[in-house]
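Peer 1: Below: a set of structures, written as structure tokens.
No value in this document is a laboratory result; all are computed from the given coordinates. Quick caveat: nothing in here was measured; it's all calculated off a predicted structure. Cβ atoms are built from the backbone, for glycine too; each structure is taken alone.
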Structure 1
Amino acid sequence: MIRAIRGATTVENNDEQEIIAETEQLLKEMIRQNDVQAEDVVSVLISATEDLNATFPAKALRNIAGWTYVPVMCMREINVPNSLPKCIRVMMTVHTEASQRDVRHVYLRKAIQLRPDLSLTEKSEM
């Protein structure tokens, strides 16, 4: 079965190292919480708000061992008035036996406010 795993995080600055580090942390947490193997991934889509242009957040995926051949694409998030600034969102499409209800979506930092109803991460640890 194919399922999508959502994730989002924020950064404080439009800085290449910070964007890559925070995106990598988000991806690793999504992988950990959903027990994802690279071979089970269809693709990963990563969007960033227009105030983040110092680097491609997708570079973070290449820092994860074994994920070299996973298709990944970056895009710009639409500019909605009053939306969460400096936000990076991820949609990871995977083959899994998990039901939709059992998929663990990951929201870190200020992005928790996007979907507090789905935020299953241990908020105090992030």
Structure 2
Amino acid sequence: MSTYLPKEVQEGLDAARLLAMKKSSRLRVCVEGEVYRVLRMWKDGFAVEEGVVPNLRGLVDIYDGTNHLYQCLIVGTEAEGGEMQYEFKRATAVADKPALDFYRAPDAPVGLLGHDAA
């Protein structure tokens, strides 16, 4: 059995694969106010469509729909099969609360009530 595919068939398969990834992914990467679709993401990086997205580098934000997931420092690694792959140098998860620099007891009061000096 031959594993050789004609160039036209391989290009058609790559185009169909990219289209399926674009339809199924909710992830977005935001760079300097511009938003681009992420085709796929893994532990150490992500991939975007080659040729449509300009070369990215530096600090980017990754969103799932409208939820801000990560603030990342990235570097481009390689272009393969119609997608450009990027690797995380740093990926910091975004928290919805500010970081605490002290221990908060689980039974601590939420706030203090003042009294009126009337």
Structure 3
Amino acid sequence: MKIQTYYNHIRFYTPHHFVYYPVLTLFLAFSVYFAFTTNECLIWSFISAVFVFLLFLAYMLRQHYALTLQNRIVRLETRYRYFTLTGKRLEEFEHKLTDDQIFALRFAPDEEFLPLRCFKKQPQR
């Protein structure tokens, strides 16, 4: 298996990285320019603020989608690993584990995996 590095791990989504962000950045630049060079400063400042908000929202949604997908994949990996080791389904008691405990099981070696699955959900502080 190839060693994972930044260069073989990074991926670009063309519509997002090479269309949406550049066009939105261009619109933002023009709106800032017009805010300083025209008499309608207030409306162009508002339009600039909207474009800044759209850029921020797009960035934050991208992060949210990536983390949600990553969490789903980790859960599936843990379920598959448990099934491989025991022949039983993890879903029977998965609800007793916190997300952090499930994510931690991913890094446990096989001989420690089965005893660690017995953790109880800790009360919220």
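Peer 1: When you work out distance in nm of label points 7 Å out along Cα→Cβ at positions 68 and 92 for each of the structures 1, 2, 3, which one comes out largest?
Peer 2: 3
Peer 1: 1, 2, 3: which one has Rg and Dmax of the Cα atoms in Å, for residues 52-99 alone, as calculated, at 15.9, 52?
Peer 2: Derived from 3, not from the others.
Peer 1: Check the numbers for Cα Rg over 2.2 N^0.38 Å, for residues 12-83 alone across 1, 2, 3 and tell me which is largest.
Peer 2: 3
Peer 1: As an exercise: Cα extents along the principal axes in Å, calculated from one structure in 1, 2, 3, equals 37, 32, 27. Which structure is it?
Peer 2: Of the options listed, only 1 reproduces it.
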